[in-house]
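Pasting the structures here.
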Structure I
Amino acid sequence: MKLNEIKLLKETPLPDDWDGDIYNERISFAKRIRYAKERAKRLGTGSSRVAFEIPYKGRMTVLKIAKNRKGMAQNEVEANLMSDYYLMGMGIVIPMIDYDERNAMPTWIHTEKAEKMTLPKFRKFTGGGDFRDLVNYALALTGNAGRYQSVDLKNPPVDVELDFVQDFTEAVGNYQGSIEFLDAAQKANWGIYKGDPVMIDIGLSSDVYKEHYSR
């Protein structure tokens, strides 16, 4: 699915007092990040992107800005996936507000902000299993376990009757490769949005991993 196959309702992409021209491919990554640091609260920094908290229509949201080419590649993956009605209809991914369409690859992506996830809260959503339990179960059930930890499907570590567990497993079955679900085994990749668990970082696909991370 291409970025423009599904048109989102266009909204203000950046705060009104920000210079949108900063976020084009002619400006250095360092200058883009520095500009945002001077105007917004930094929420977190990864190897490829920096997340900032920005106000939007009376609520706090998240702006993820690429700090290198692999960050732009991850923004592109997320923009594609977060424009996928089927995936977003499952409710297990944080909703996107907008993304950079002015450049060949997005320098930024703007999403809703999730509440912090904790292990005790996550166990309630899964019926007892932790982050890795859920991922291992879904990979095993969908035939994607490969070299990863095996799971006794007769005695699963999660409650298979729960909607969240079923939706996550369905997503793994349909999107494994488009999303590297092993990332979902980390607490940092989960949050709570409107009372439900959501993945907040789905930018790592198999193609992005092979091109930018594998050695």
Structure II
Amino acid sequence: MAKFVNQVGDVAAPYFIEIVTRGTFTPTASPAKNIVSVWNFRRLTNSLLFDPTDIAAVFVTDWNASYLAIANSLYAQEQIECRGMDDPTAAVAVDVAPGNGGEESDAYAGDDAVYFQLRTGYRGRSFFGSKHLCGASESDVVNGYLSGGGVTAWTTVKTQLETWTTTGLVDSAGNAWKLIVLSRVLSDLEANPSIFTGADVTEVLLNKRIGTMGRRRGAREAV
């Protein structure tokens, strides 16, 4: 595991990338809710070609095979975005990757969140991360906890995240982008080049208890 503190980026050949997944979850008879997840990665050497369009395409392949395949069909993926973070003005590469979750059964509550802990081995909130992913199905959950089948399904996502911590997200140029926790408090992401503080993710834990996210909750519907 490694911590990086005040690492100065390289505008011409970025060390750090941000990937954003965008989609919607549309409960029956309710408006669609926007679902956005942000992921940060870094490479240890920047001598190889940097192509955000290619990186986004590789991410789509991994993400669709792990997450989209087991998410409920009421989740609609819209696009994946990738940009180099070392230059805060860098253009964003967009991979339009439409598709619905592969699970056709009844969806769990629209504000559900399958919770993953991202550990780095370092103390402090700046070095601890988490992901709250939408799209569980009723068959995944029993009394507010992932069922045996739910654990099996969502472990595919856990395995993918763990692969990004070891092998990395490997693009066509051979770059191994490793999943990180990036401190937005201790970093200066407006400087050009940006200055980064954070740590590599070394462990991913799947929490069996289902969480919620208030901003994903639908409007009150009184009758």
Hey, helix-only ellipticity at 222 nm (-39500 (n - 2.57) for each DSSP H run of 4 or more, over all residues; to 500) derived from one of I, II reads -4500; which structure?
II
Suppose you compute distance in nm of label points 7 Å out along Cα→Cβ at positions 28 and 68 for every structure in I, II: which one lands on 1.6?
I
Highest-scoring structure on distance in nm of label points 7 Å out along Cα→Cβ at positions 20 and 84 (candidates I, II) is I
Quick check: -0.89 is what I get for log10 I(q)/I(0) by the Debye sum over Cα atoms at q = 0.22 Å⁻¹, for residues 156-203 alone, calculated from one of I, II. Which structure matches?
I
Computing mean count of other Cβ atoms within 10 Å over residues 36-43 gives 14.0 for which of I, II?
I
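If we compute relative contact order in percent (Cα under 8 Å, 6 or more apart) for structures I, II, which one ends up with the highest value?
Of structures I, II, the maximum of relative contact order in percent (Cα under 8 Å, 6 or more apart) occurs in II.
In terms of distance in nm of label points 7 Å out along Cα→Cβ at positions 44 and 116, which of structures I, II is highest?
On the way: I: 1.2; II: 2.2.
Largest one: structure II.
Values quoted throughout were computed directly from the atomic coordinates according to the rules given, and no laboratory measurement underlies them. Model, not experiment: these values are computed from the prediction. Cβ atoms are built from the backbone, for glycine too; each structure is taken alone.
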